Structure P
Amino acid sequence: MSIVQPLTIIFLGPQGCGKGTQITLLKEYLAKQDPGRAIVHFEMGKNLRELATRKGYTGDKTGSILASGELIPYAVSCSVFVHYLIENIRGDEHLLIDGFPRTADQLPALDSAFQFFVRELPTVVCINISDEEAVRRLSLRGRSDDTEEGIRKRLQWSREETMPNMKWFRNNPAYRVLEANGEQTIEDNHKEILAKLGLVR
């Protein structure tokens, strides 16, 4: 089907829910169905890692915070987000966002940016999985910080800091919120997201 309007989609969900995989599948789908329209994909983690590679005080400071596992101050993360949009938004592209906003203090920057760039009816796709499933998936990665204790600590932070943003989105008529079951197969999750976005009948 032809996609008439540019999409603005924010992907949220706990670690291990499969956001990256679903974003990749959606990008592939949009590229096939709407080949004439560019796709802008903002990844907060990727952009912060790039910032950390810069020589000088800012890069060093960012790198040390990332290495410690602490949260980048919202003034920096919001600046990174807005700068990326300034450099990449031309007005008629699909915009996919991963990793922002993570905390309530980032919401005003997101909302203000969408108003400035006239992104109509942004959609939040929340991919839900249980903590038990997240622990199972993340443990399989074999990373040194993926102990069960470390994973559960990060998941608790996500529940306390990130997921409450969903209440703000649900209460804001300028946004559309969709829930997806991240515990089904990758393909079924993809199909569910496409259907709820109204991209397939």
Structure Q
Amino acid sequence: MNLRPDLAVIAARVQPAARALDIGCGDGALMAALAEKGCDARGMEIDPELVERCVSRGLSVVQGDADRDLADYPDKAFDYAILSQTLQTAARPDRMLDELLRVGRQAFVSFPNFAHWRMRAALALGGRMPVTRHLPVSWYETQNIHHMTVSDFRDLIAAMGVKCERAWFFAGDREIGASLANLRAEHAVFELSR
């Protein structure tokens, strides 16, 4: 199965037979990969068409809004809570992280880095919000309401007392080192715990 780079990292790190909740699961690609390795993978998705697509593939997905519906899950119900390319759409990212680490023993969070050099250049030289491979729609069409950077995210988890177990950074589909990640990474993945 060909997964996006952030999803491939997460799939490789989730232990076989683990219980995982994929919040904002989209088309279910990560859930399917986790199920193949024997995980009990569940999903939550706000888009009813994507929920229907997942269910038709035999995946266990509920329609829900993570900003309010994560509160319905019991504490530590999952080994992993996963939020891929969704945190920037949350009404309160800090509260979303609290909920992730409440329902999951560990969490994975991936997000686009709005401090990537191409973003900076587009703003500085063009004076407009950029449209990129990882942010493919204009500012007025995007679901992103909180534009964050790798440095912003690191500051947030430090202020919340959240431990970063590991982080991965990507330029395109290629993993890059952590050096100057705030400038060089188009998107990031963090493995978190409390």
Structure R
Amino acid sequence: MYNQAITVKPLPGDLAMWIFIAAELTVFALLFLLFSLIRLTHTDLFLEGQQSLHSEAGLINTLALITASWFAVKSVESNRQNQPTRAACWLIAAILAASVYVVVKLWEYNQLITVGFDLDSNAFYTGYFLLTGFHLLHVLLGMIILLFITGRLFKKAYPPGETTGLESGICYWHMVDLVWVLLFPLIYVIR
């Protein structure tokens, strides 16, 4: 019999952040479920609502958030290579990419409100504004976290072996990105 030791790598970041991420994902999952159940009972209303959305804006936002997550990964890699200034620059790029998401989402809200659609219009728009608004708040919080981490990177606050804060913040950002990757098809694509 061959005896091989199994090495288990710990989760990056702090356990408290993982508990917070799990709680946030649970809330989003419940909102997704509610949105999907209402969609089943109001199919025509949802199809009509989807046609009023700008799927190009949703695609741009998807690319912006995925790009921001890639920049965040590059930041962690740079910090592991003991290049905190370079890591901070990658996070600045991530924040700029996330800013594209914020600008496009606010533009999209303005377009819908201008033609008369808002939170009270019908079940589709209630779900749309609640889900995407809740997500937008998470994007803004994530950007604040990334900005905080950027400042700490410039101060060289994450030397090897002391990267829990950096990893926790990046894990939160990836959660925000993951939620959008699920939210985009649910709202814009699935008919």
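Determine which structure produced the value 2.7 for distance in nm of label points 7 Å out along Cα→Cβ at positions 125 and 181, calculated from the coordinates; the candidates are P, Q, R.
Details: P: 1.7; Q: 2.7; R: 3.2.
Structure Q accounts for this read-out.
Which structure, out of P, Q, R, was helix-only ellipticity at 222 nm (-39500 (n - 2.57) for each DSSP H run of 4 or more, over all residues; to 500) derived from, given a value of -14500?
P
Every number here is computed from the coordinates shown, using simple stated rules; none is lab data. Keep in mind the model is a prediction, meaning the values are calculated, not measured. Cβ atoms are built from the backbone, for glycine too; each structure is taken alone.
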